Structure 1
Amino acid sequence: MTATNVKLFFLVAGHEYSEKDLDFWKMCTGRVRERIQHINTTFSRADALVSADTTLRFIRFNVGTGKIEVIDRDFTAGRGVKGAFPRESDWKPLSTVATGDNFDPAKFVSGGPFRAISNSTDYQPHPGGEPTFISGAAAADVISITDVYRSVRGAPPGSVLELSFFSHGWIEGPILVNSSDAVRNPNLRDPNDKDGRSGVDFNLLMGEASSPSSLLNGLAFTAAFDPKGAMHTWGCNFDIELRVVQQAQTRIKQGGVNDATPINFHFEDWAPARYTLVDPGATFLPPVATTVNMTRTFGEVKKFLRRRLQKCYAFQFANNMSHTGVGALPGTEGDDEKTGFRMMQVCAKFDPPACPVGFANLFAFYRTHLGIKVDNRGYGILDAATMQKLLADIAADGP
C-alpha cells in the first residue's frame with residue numbers, strides 16, 4: 001500500500017552507563033509493538049490516533065550504538081495493521097525508506113555519522129555515584145538529544161504522533177549518557193551536553209545561540225507534532241519529594257487538614273544533601289544541610305510540589321510546546337517491566353522483582369490535591385486541561 005499519510009514515532013534509547021543492565025533499545029521495540037496493538041484495538045473510536053490509510057513510521061535513535069533505524073508498518077482504514085509484531089531484526093537503516101519525499105527520514109533526521117559509546121573510554125568514575133560522561137571534542141560524534149530535537153523540527157508539519165525517551169532520568173529530563181552542563185546559562189545549552197535540560201530545551205531557541213534560523217526552533221518543533229501528538233519520558237524522577245508526600249499523607253489520615261495545618265517532617269540522613277539541589281533558594285526546605293526536622297503548612301507543601309512539577313521536563317514541554325507531556329511525577333521512579341511489552345513503568349503496588357517500590361499513595365495524593373492523573377503505567381499526564389489548572393494554581397501561589 002502506498003499511503004499519502006505518514007505519521008512518525010520518534011523513539012530514543014539512552015545509553016546504559018550504570019550497573020542496572022537496562023536494555024533501553026529493546027524497550028523502544030516494545031513500544032512499537034504496544035503502539036500497534038493500541039492502534040489496532042482503538043481505530044474505530046472517536047479519539048483514535050489514526051483512522052485513514054496511514055504509514056506508521058517508527059524511528060529509533062540508539063544512543064549507545066550510534067545507530068538510527070526505522071520500522072514501517074501500514075495501517076488500513078477499518079482493518080488496522082496487518083502482520084506479526086516487529087522483532088529486533090526488523091529495524092532497518094534509514095536508507096531503506098528511499099521514497100525521496102518529505103517523509104523520507106533522509107530528508108530530516110540528523111545523519112551523523114555517529115559512533116558507539118564505550119563505557120571504558122567515554123566515562124570516568126564518580127565517587128559515590130554513577131560514572132560521568134567525558135564531554136568534549138572526542139565525543140562530538142556521539143548522538144545528543146539536540147540531534148533528536150533537530151530531527152523532530154525537520155519533520156513535516158503535523159506528522160509526529162510521539163516522541164519517547166527510554167533512559168535513566170531525573171527532574172530535568174532524559175539522561176541519555178550522563179553528561180554535564182558546564183555552561184549553566186539559564187537560556188543556552190552547553191554544546192557538549194547530550195542530556196535533556198528542562199530549563200532551556202523548550203524555550204524559543206531550544207537552547208541554541210540566537211541566529212535567524214534558531215528563532216524558528218521552538219515554532220518548528222511545535223508545528224511538527226500532530227494535534228494528538230505527545231512527548232513521553234520514561235525515566236525516573238526520584239528525589240526528596242517522596243518523603244515530603246509520605247509524611248504529609250500521614251498527617252492527612254489523622255483528619256482536619258487545611259492549607260494552614262502545620263505538618264512536622266523528619267528526613268533520613270541522606271536527605272539534607274539534597275536541600276540545595278532541590279530547593280536552592282531554601283523556600284521550603286531548611287537552609288542548613290544538617291537539619292533533619294522541620295515544620296511546614298499543608299499549603300506550603302502543595303506550593304513546593306507545584307514548583308517541582310514546574311521544573312519537570314514533561315511540564316516544560318507541555319507548557320512551551322502546547323502538546324501533552326507525560327512523565328514520572330516528582331518523587332517516583334521508573335522500573336523495567338519483566339513481562340508484556342517490557343518497557344518501563346512506575347509501579348502502583350509493591351510486587352518484587354518487577355516492582356521494588358509501590359507509588360499508589362503518591363498517585364492518590366497528586367490526583368486529589370494537585371489535580372494530576374496518571375496513565376496505566378503510572379506516569380503523570382500533563383494535558384491541556386491539567387496544565388491550565390496547574391498554571392492557575394502556580395500563579396495563585398505567588399513568589
Structure 2
Amino acid sequence: MGVDTSGGVMQSAGRSQALTLIALGTLPTMAIAALVPVLPLLFQHFATVPHRELLVPMVLTVPSLCVALFSAPIGAAADRWGRRPVLILALAAFTISGALPMLFDDLYAIIGSRAIVGVAEAAILTIGNALMGDYFADERRKYWLGIQMSLGPFVASGYILLGGVLGSWSWRGPFLIYLLGAVVLLAASITLFEPLRASTAAGPSSPARRFPWRPTWLIGCVTILVAIVFFLQNVQHGRIFADLGVSSPARISAVVTIASGGTVLGGYFFKIARPWPVGRMLALAFVCYGISYIGIALSPNYLIGMGFDALGQFAGGYVLPTLIAWALSKYAFEHRGRGMGIWGGCFFVGQFLSPPVMTLIAHGRLSFLASTGVLGALCLVAAAACAVTGARGPALAVSGPSEGPSG
C-alpha cells in the first residue's frame with residue numbers, strides 16, 4: 001500500500017480488479033447494441049401507439065441521454081459518499097431495470113425503465129473510469145485501458161449477435177441480456193474495494209484542493225468534438241455501407257465486424273506506444289479520421305470503403321483511451337468521480353450531436369457520403385490545429401496530478 005500523489009492511497013489492485021472494471025465498461029454498450037436487431041419488431045408491436053415514430057427509437061436512445069445528463073452529479077456523489085456503494089447500487093438498478101421490459105406491454109413504462117437504465121449507466125461509466133485511475137497508475141493504467149479498447153468490438157458484436165438470437169424468439173428476448181449485469185454485480189462485490197483517502201490512512205487531510213475547471217472545460221470541449229466524429233461510424237455504419245452498395249443487413253453486420261479489427265489495432269497501439277504530448281496524439285487520431293472519411297466518400301464500392309472504415313475505427317480505438325487517460329491525469333483523488341462524470345457527459349453529448357451535425361453539413365444539398373467527406377476534411381484541419389498547438393507540450397501523464405491546489 002502506498003500514497004497516491006493525487007490524494008488517495010494506492011492499494012494493491014491487480015488483474016481481477018482490472019478485468020472487473022473492463023467488464024463494467026462493456027455494460028453501457030449493451031443499451032443499444034443488444035436491441036438494434038429488434039427495432040423493427042418494436043415498431044410492429046407498438047404499431048397502434050400514437051407517435052410511435054418518435055417513441056420507439058427512444059427505447060434505444062433514452063439511456064444515452066440520461067448518461068449525458070446525470071454523469072456529473074453521480075460522479076460528485078461518488079466522491080462524497082464513496083465509489084463502491086454507488087457502483088453496487090447502480091449495478092443492481094441496471095440489472096433489474098434492464099430486464100423489466102420482459103414484464104411490460106406498455107411503451108411508456110418501457111421507456112421509463114430505460115431511463116433508470118441510463119442513470120445506472122451514468123454511474124457505471126463514471127465510477128468505472130474513476131476506479132481505473134484510483135487503482136492503477138502510469139503504465140499499468142495505460143495497459144488496461146488499451147486492453148479495454150481492444151476487447152470492445154468483440155463485446156459489441158457479441159451483444160448484437162446474442163440480441164439477434166433472442167430477438168428471433170420475441171421482441172422481449174434481448175432484454176434478458178441485462179441479467180448479465182448480475183454476474184458483473186457479483187464480480188464487483190467480490191473484487192472491487194473502496195479506495196482509501198490519504199486522510200483516512202495517513203492522518204489529517206491537507207487543505208481541500210479546488211476543482212480544476214480550466215482543464216475540465218478544455219477536455220470537455222475536445223471530447224465533444226471527438227465524439228461527434230467518433231459516433232459518425234458507431235451510429236451510422238449501416239447507412240455508410242448501404243450507400244456503398246451493401247443491401248443486406250446481415251452483410252452490413254459482417255462488413256462492420258471485419259472493419260472493427262481496426263479498433264482492436266488502435267487499442268493495441270495505444271497500449272504499446274511511447275508517451276506523446278496530447279496534441280500530437282489527437283493530431284494522429286484526426287489524421288486517421290480525415291483520411292478514413294474522405295476515402296469512404298470517394299470509394300467506388302464497399303470493399304475499398306471497408307479498408308478506409310477500418311482506418312477510422314483504428315482512430316477510435318486509439319483516441320478513446322487517450323481522452324480517458326488525459327482526463328484522469330487532471331483530477332486529484334477527491335475530484336476524480338466528478339471529473340470523469342463530466343467527461344462521460346460530454347462524450348454522450350457528442351453522440352447526441354453527431355447526427356444533427358451531419359445534417360447541418362449536408363444542408364439539404366450534399367449526399368450522406370459527400371457529407372462524410374466534408375467531415376473528413378474538417379478532421380484534417382483539426383489535426384493541423386492540434387499538431388501546431390500541442391506538439392510541444394509534455395508527454396501525456398496518466399498517473400494523476402501532483403499534490404497542491406488545482407486551478
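Every number in this text was worked out from the coordinates using simple rules, so none of it is lab data. The structure presented is a predicted model; accordingly, all values stated were derived computationally and were not measured.
Key figures for this structure:
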{"quantity": "Volume of the Cα convex hull per residue in Å³, for residues 87-134 alone from the coordinates reads 140; which among 1, 2", "calculated": "1"}
{"quantity": "Of the structures 1, 2, the one that -8000 was derived from, the read-out being helix-only ellipticity at 222 nm (-39500 (n - 2.57) for each DSSP H run of 4 or more, over all residues; to 500)", "calculated": "1"}
{"quantity": "Read-out Cα Rg over 2.2 N^0.38 Å, for residues 23-182 alone, computed value 1.17, structure in 1, 2", "calculated": "1"}
{"quantity": "Parent structure of the calculated result 36, 24, 21, given that semi-axes √(5λ) of the Cα gyration tensor in Å is the read-out and 1, 2 the choices", "calculated": "1"}
{"quantity": "Label whose coordinates, when relative contact order in percent (Cα under 8 Å, 6 or more apart) is calculated, return 27 (choices 1, 2)", "calculated": "2"}
